[in-house]
Structure P
Amino acid sequence: MSDILVRGLKINYIAGENFEKSRPTILMIHGAGQSSLTWKYQLDSLKSHSKFNLFVIDLPGHGKSEGSGFKSVREYSGFIKDFADALDLQKLILVGHSMGGGVVQVFALEYPEVVYACVLVGTGVRLRVAKETLEAVKNNYEAYCKIAPTRSFTSFSPEELKKRFVEGLLRTPQQIVHQDFIACDEFDFTNEVEKIKVPTLIVSSTEDILTPVRYGEYLHSKIQGSEFHVIKNAGHFMMQESADVFNHILLKFLSSIY
């Protein structure tokens with residue numbers, strides 16, 4: 001792991017083994033309350049890729065990064081631009097999960113000159129959060145953290161994944177998670193998503209109750225030329241539960257665009 005100062009904050013990230021400025025750069029963005037560990041099972045496939053650079057960020061206030069997060073998806077997008085500029089990253093292939101997928105959508109429209117492609121995972125043009133969830137995160141965080149895996153993973157998902165997920169939530173300050181969820185709840189890209197014109201991969205999963213398959217279907221219907229895949233028998237964290245399937249889809253998409 002490495003870190004860099006962005007807006008005066010020490011920001012943690014994981015980088016691939018070899019960086020060549022001429023190559024496209026995969027930049028992976030996690031979701032609400034999460035960290036770069038979201039992409040743990042993608043690192044081996046991507047860190048030494050011969051055609052792409054790799055960076056996986058801990059957003060401010062998440063993982064090992066300093067800061068207190070932001071109050072909107074748009075603010076996170078602006079920070080990602082500053083992070084990319086600090087490292088002089090060009091030709092970005094943005095990979096975003098859940099809230100991170102919202103960040104990718106906004107980024108693609110606000111900074112199209114540096115976007116090479118997008119990968120939208122378990123996300124949508126709206127990311128509504130149940131009122132009960134917002135209240136639980138605000139008023140009884142430990143109880144929420146115990147219940148959260150039942151909504152984020154399938155019942156037959158390995159207990160190790162659920163345990164690591166809860167540990168990650170407990171390491172993230174309650175205030176930041178609550179703020180992230182409000183940012184998700186207020187996110188609405190319905191009227192802008194069709195303006196995304198770069199190659200785009202959309203991945204949903206059949207057992208995802210947080211961002212159901214219909215969210216991915218809608219994205220696919222609005223983003224011209226997009227590619228859409230549905231992973232069976234996986235929940236919201238399909239990149240962990242069905243890592244081999246997800247990695248195959250991602251690598252095939254990457255080979256098709258460069």
Structure Q
Amino acid sequence: MYRSRVIPVLLCNIEGSLVKTKQFKKPVYVGDPINAVKIFNDKEVDELIFLDITATAQGRKPNLNYIKDIATEAFMPLCYGGGLQHLEDISAVIKCGIEKVCINSYLSQDINLLSKCADKFGSSATVASIDVKKDFWGKYRVVVRNGEKQISKTPVEFAIEVAAKGAGEIMLNAVDRDGVMNGFDLQLINEISKVVDIPVIACGGAGTIQHLKEGIEAGASAVAAGSMFVFQGKHRAVLISYPSQDELKLVDGKVPL
């Protein structure tokens with residue numbers, strides 16, 4: 001029976017180390033990516049999103065050798081993002097064994113990159129990443145470059161546009177909730193999921209199974225998390241984890257919490 005996807009998100013830096021941020025700032029080292037992938041293999045995760053959070057800021061291409069090592073170890077579908085500026089970058093990453101690419105900052109310069117990707121590799125391989133942050137007045141704003149630069153379009157406008165340009169999915173990340181583990185921005189999820197007919201992956205804020213369930217109820221087709229799957233306890237000890245099959249049934253309300 002169909003079940004909503006529950007997706008771990010792993011972040012890496014220029015050294016190739018796994019890190020975790022809070023509100024896109026102050027990355028903390030959490031381990032070795034290959035080791036994390038092996039653990040997630042054992043736990044039979046639905047999918048894995050792997051993001052190089054320093055590539056775009058440093059103006060560098062994706063590290064293909066690094067990506068190839070990750071893809072070789074992974075038994076689940078992989079989505080990669082970071083440093084993707086041209087169709088050639090996307091082609092090179094997919095040749096490494098990646099099933100999907102997640103395009104973020106460069107969309108503010110050339111949104112037609114989505115169309116090019118979808119035309120060559122299919123919309124199912126094309127994920128538009130939309131990072132959203134509230135401004136001083138509490139209004140939602142789309143941001144790029146690790147949350148540092150605001151663009152003119154609202155999240156709703158941008159979501160409609162990326163869907164029209166060929167994105168097969170939207171990864172919707174609430175920057176203010178990133179790493180806080182106090183729940184998704186349900187209003188944001190609801191607003192975006194209502195205006196597009198492609199899957200929305202909710203990210204930013206999950207800390208419990210209940211939070212994942214709330215994300216699906218708000219309209220997301222899938223839910224993603226970072227801190228929830230790498231930290232344990234109030235002291236945030238590093239421990240890679242993933243819900244059991246019984247817990248995953250709770251996300252869709254198959255059994256009561």
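Points to keep in mind about this one:
- When distance in nm of label points 7 Å out along Cα→Cβ at positions 15 and 239 is computed for each of P, Q, the largest belongs to: Q
- When distance in nm of label points 7 Å out along Cα→Cβ at positions 23 and 135 is computed across structures P, Q, the figure 5.1 traces back to P.
- Which entry (P, Q) yields the derived value 2.1 for distance in nm of label points 7 Å out along Cα→Cβ at positions 111 and 143: Q
- Parent structure of the calculated result 0.25, given that FRET efficiency 1/(1 + (r/R0)^6) of positions 39 and 167 (r between Cβ atoms, R0 = 25 Å, to 0.05) is the read-out and P, Q the choices: Q
- With helix-only ellipticity at 222 nm (-39500 (n - 2.57) for each DSSP H run of 4 or more, over all residues; to 500) derived as -8500, matching label from P, Q: Q
- Among P, Q, structure where FRET efficiency 1/(1 + (r/R0)^6) of positions 95 and 247 (r between Cβ atoms, R0 = 30 Å, to 0.05) as derived comes to 0.25: Q
Every number in this text was worked out from the coordinates using simple rules, so none of it is lab data. Please read all numbers here as calculations on a predicted model, not as lab measurements. Cβ atoms are built from the backbone, for glycine too; each structure is taken alone.
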